[in-house]
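Trainee: Read through the structures below before going on.
Throughout, read-outs are computed from the coordinates displayed, never taken from laboratory work. Predicted model, so just to flag it, every value in this text is computed and none were measured. Cβ atoms are built from the backbone, for glycine too; each structure is taken alone.
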Structure 1
Amino acid sequence: MIKKLIRRVISLARGKSKKTRTLGSCTVIPFKEHGVKREGISPAARRVTDGLQAAGYQAYVVGGAVRDLLLKRQPKDFDVATDATPEEVRRVFRRARIIGRRFRLVHVMFGDETVEVSTFRRMIEAVDAQTDDHGRLLRDNEFGDQEQDAARRDFTANALFYDPSTQEIFDFHHGYADIRANLLRMIGDPATRYREDPVRMLRAVRLSAKLGMKLEAATAEPIFSMKGLLGNVPEARLLDEMLKLLMSGHAVECVKKLRAMHLHHGLLPMLDVILEQPMGEKFIMSALANTDQRLREDKPASPAFLFAALLWHEVLSMWNAQLDAGKPAIPALHLAMDAVLHKQRLQMAIPHRHDTIMKEIWLLQPRLEQRSGQRPLRLLALPRFRAAYDFLLLRCHSGEMPMELGEWWTEFQEASDERREEMLLPEKGPKKKRRRSKKPAATVAA
């Protein structure tokens with residue numbers, strides 16, 4: 001208890017410093033200069049750093065949370081870095097569990113909030129590093145100190161450490177100055193860092209678009225010539241980064257930057273071709289803008305819906321080809337959907353859990369063109385109707401379908417029963433008469 005009190009007094013004394021100071025290669029920026037208050041950190045993250053520091057360890061809020069607070073943005077989550085090993089972190093907190101195989105992390109739970117705690121890591125020296133034939137790091141999981149941990153992070157803006165007890169920021173790579181200059185800069189030689197992990201090229205585009213930061217010239221320059229290295233990235237990692245990009249709330253700007261750097265080629269089949277066609281580009285950009293708007297309004301957004309939109313024009317092309325070959329409409333659509341999804345998985349495996357939703361949205365498109373009889377009423381009751389209706393509106397706005405069809409469904413959903421009866425189109429062709437089953441002849445009693 002006495003040790004804890006002494007450490008607290010020392011921390012408060014350090015925190016009263018009003019001038020930026022240097023500790024070796026680290027610049028320590030006081031609260032008076034950066035203005036990020038302790039209260040801006042989530043209560044759970046503060047409890048984690050306080051608890052670890054009280055136990056005698058270093059502990060800081062790191063990465064994107066510090067960057068976002070400096071940019072006056074609300075962080076999605078708060079990660080903590082420490083010199084304590086995962087086992088030592090778990091001994092400090094009752095509700096903590098170690099996760100991960102390649103590099104172990106600790107999840108510390110406080111109520112509904114989970115704080116991810118990582119032990120300081122270091123970059124493995126080139127002579128000791130395990131890489132593939134293209135230079136991609138296969139092993140990067142050795143413990144290190146705070147300075148080494150900062151050096152192995154990707155961008156200077158993500159390499160800042162915030163101490164809630166002193167309200168100071170520790171900066172080893174001039175990240176604070178880069179954030180103030182609105183500049184996204186790679187730590188170390190960009191070409192080497194991209195070769196170590198090609199996904200950093202996609203991260204550079206995503207963060208630049210999301211944060212509105214300019215990519216430093218030296219950070220952007222190697223991307224065009226090194227984009228082929230993305231073909232060597234495991235599918236799961238590539239998909240994870242693509243989902244972050246598409247669900248960032250800034251997908252429109254991200255795709256524009258991907259196209260400007262020619263990084264969109266090969267990520268999704270024919271996406272580069274679609275984006276060069278007026279109708280296809282308008283459809284996809286409308287879908288992305290719709291998702292961005294929903295995320296900004298804190299409404300749910302479905303990755304399956306986005307993937308359905310991104311792949312729709314290829315499905316449509318194959319569907320038309322099957323129809324031209326004489327296949328019936330619905331079987332032809334099934335063949336087209338399966339062919340497109342199979343082709344996509346050869347490049348970037350979309351999880352099978354999204355297949356059902358995507359197919360239901362696609363299969364409902366021809367049914368939404370049927371507005372006679374009881375069909376529209378049955379469609380309204382389907383669980384996937386709303387997603388299919390939103391998808392239809394995108395098709396209408398892009399010019400693929402007449403606006404009148406989307407407007408009809410918009411009104412039909414809200415109309416009274418009487419109005420719905422008026423809106424239903426007459427059945428085409430003569431109605432089929434139902435055959436009456438013949439009753440068995442009555443048995444005559446003897």
Structure 2
Amino acid sequence: MYICFCKSKVNLKKRNKLKILNDPIYGFITIPSELIFDLIEHKYFQRLRRISQMGLSYLVYPGAHHTRFHHALGCMHLMQKAVRALRFKDVNISEKEEEALYISILLHDIGHGPFSHAMEHSIVNEINHESISLMFMEKINEEFNGSLTLAIQIFKGEYHRNFLHQLISSQLDMDRLDYLKRDSFYTGVAEGNINSERLITMLTVVNDELVIEEKGIYSVEKFLLARRLMYWQVYLHKTSLVAENLLIRVLQRAKELVVRGEKLPASEALAFFLENKITASNFTLDVLETFSRLDDYDIVSAMKEWANSKDFVLSKLSSMIIDRDLLKIKIKKKPFKKDKKESHIEKFKEKHKISSEEARYFIFEGKISNQAYHLNKQNINILYKSNKIVDIVKATDEYNLEALSKPVTKYFMCYPKHKD
């Protein structure tokens with residue numbers, strides 16, 4: 001016997017959008033509203049599941065396979081804590097401002113390309129992920145009938161309450177509080193394990209500016225030190241540095257070959273960016289839609305094919321990443337002598353019978369810089385019980401903290417191993 005139900009007569013159960021997610025860092029994360037749920041369900045946001053948070057760092061730290069999706073949800077969770085902490089201290093945050101904060105921090109990284117920062121130096125030019133994030137937010141805002149307008153104003157720093165923007169983007173924002181703790185967890189590098197909850201609890205607002213209560217000084221010191229150590233030990237790790245530079249050169253070489261008229265196997269989205277020079281001036285909504293279909297999988301799949309290319313440079317570079325057989329790297333405090341680089345180029349060029357231009361894909365220099373704290377960029381201020389407000393560098397009794405505000409620059413050279 002078959003029973004048919006007419007939809008008009010059946011009271012279908014409404015979908016529960018107030019979900020609870022389980023996060024390895026914070027435990028349970030709650031989705032605070034139906035609008036937030038719908039944004040998380042959106043295809044643009046779901047794409048972040050396929051964008052690595054730490055690029056190719058998993059070649060150094062095998063556990064570092066977490067994604068921008070993880071990070072965005074973690075940031076939203078910390079923002080919920082921040083709103084509760086500030087309201088407890090009688091800081092007025094309306095319900096509309098609260099939801100706008102959650103939307104803004106949730107979508108702050110939605111414009112990242114495959115392997116995060118590598119795309120900004122190879123596939124697209126003169127446009128950064130923040131600008132692409134804003135384009136995504138404005139496009140989604142149209143679909144959601146203007147529901148993201150306030151969030152976009154806060155994101156851009158155009159809303160009249162500046163401390164709301166500081167929660168999104170500053171030297172002590174929810175973005176940094178999450179990625180330091182999260183990246184520390186997934187890499188296993190304990191030096192980055194900051195006490196984000198205590199830092200949030202110490203937050204308050206004076207004259208529309210975020211400040212930290214005096215008893216939070218040592219937590220800020222730990223945060224800045226953790227940031228410095230994570231950059232040297234993780235984000236600027238020499239192997240990660242080699243891998244990211246190789247990836248940039250893989251994409252540059254692929255683009256060079258395509259411009260010459262060669263046909264390379266690639267997904268439709270990747271092929272578009274290889275065939276066209278995309279800058280801020282021609283990054284249209286159609287380009288944005290194509291960009292939204294591009295993720296880590298496009299790049300890895302392409303490199304697996306390109307490893308068999310007839311072009312020596314593309315084949316060799318792709319194989320190096322796929323097989324984790326990377327270049328050697330030396331890091332120094334002073335620039336390398338020019339003849340050192342040229343010597344490597346001549347040897348590699350002769351061995352493989354390639355041009356100097358082709359050899360330069362494998363022998364190159366660069367520099368890295370680490371500055372844990374910027375003295376003149378939205379300072380981290382400490383509020384004393386006397387109501388005096390002082391910059392963290394002057395407030396602390398830790399002499400090393402002033403040193404953290406000065407940029408440290410190092411120079412590197414990458415070149416093939418002897419067997420190459």
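Trainee: If relative contact order in percent (Cα under 8 Å, 6 or more apart) comes out at 10 when worked out from the coordinates, which of 1, 2 was used?
Mentor: Matching structure: 1.
Trainee: Can you rank 1, 2 by FRET efficiency 1/(1 + (r/R0)^6) of positions 207 and 391 (r between Cβ atoms, R0 = 35 Å, to 0.05) and just name the one with the largest value?
Mentor: Between 1, 2, the highest calculated value is found for 2.
Trainee: Further, regarding this structure: Have a look at 1, 2 and say which one yields 4.2 for distance in nm of label points 7 Å out along Cα→Cβ at positions 95 and 215, as calculated.
Mentor: Matching structure: 1.
Trainee: Looking at percent of Cα pairs over 28 Å apart, point out which structure of 1, 2 has the largest value.
Mentor: By percent of Cα pairs over 28 Å apart, the leading structure of 1, 2 is 1.
Trainee: Say we calculate mean count of other Cβ atoms within 10 Å over residues 87-94 for every structure; which of 1, 2 gives the highest result?
Mentor: Comparing 1, 2 by mean count of other Cβ atoms within 10 Å over residues 87-94, the maximum is at 1.
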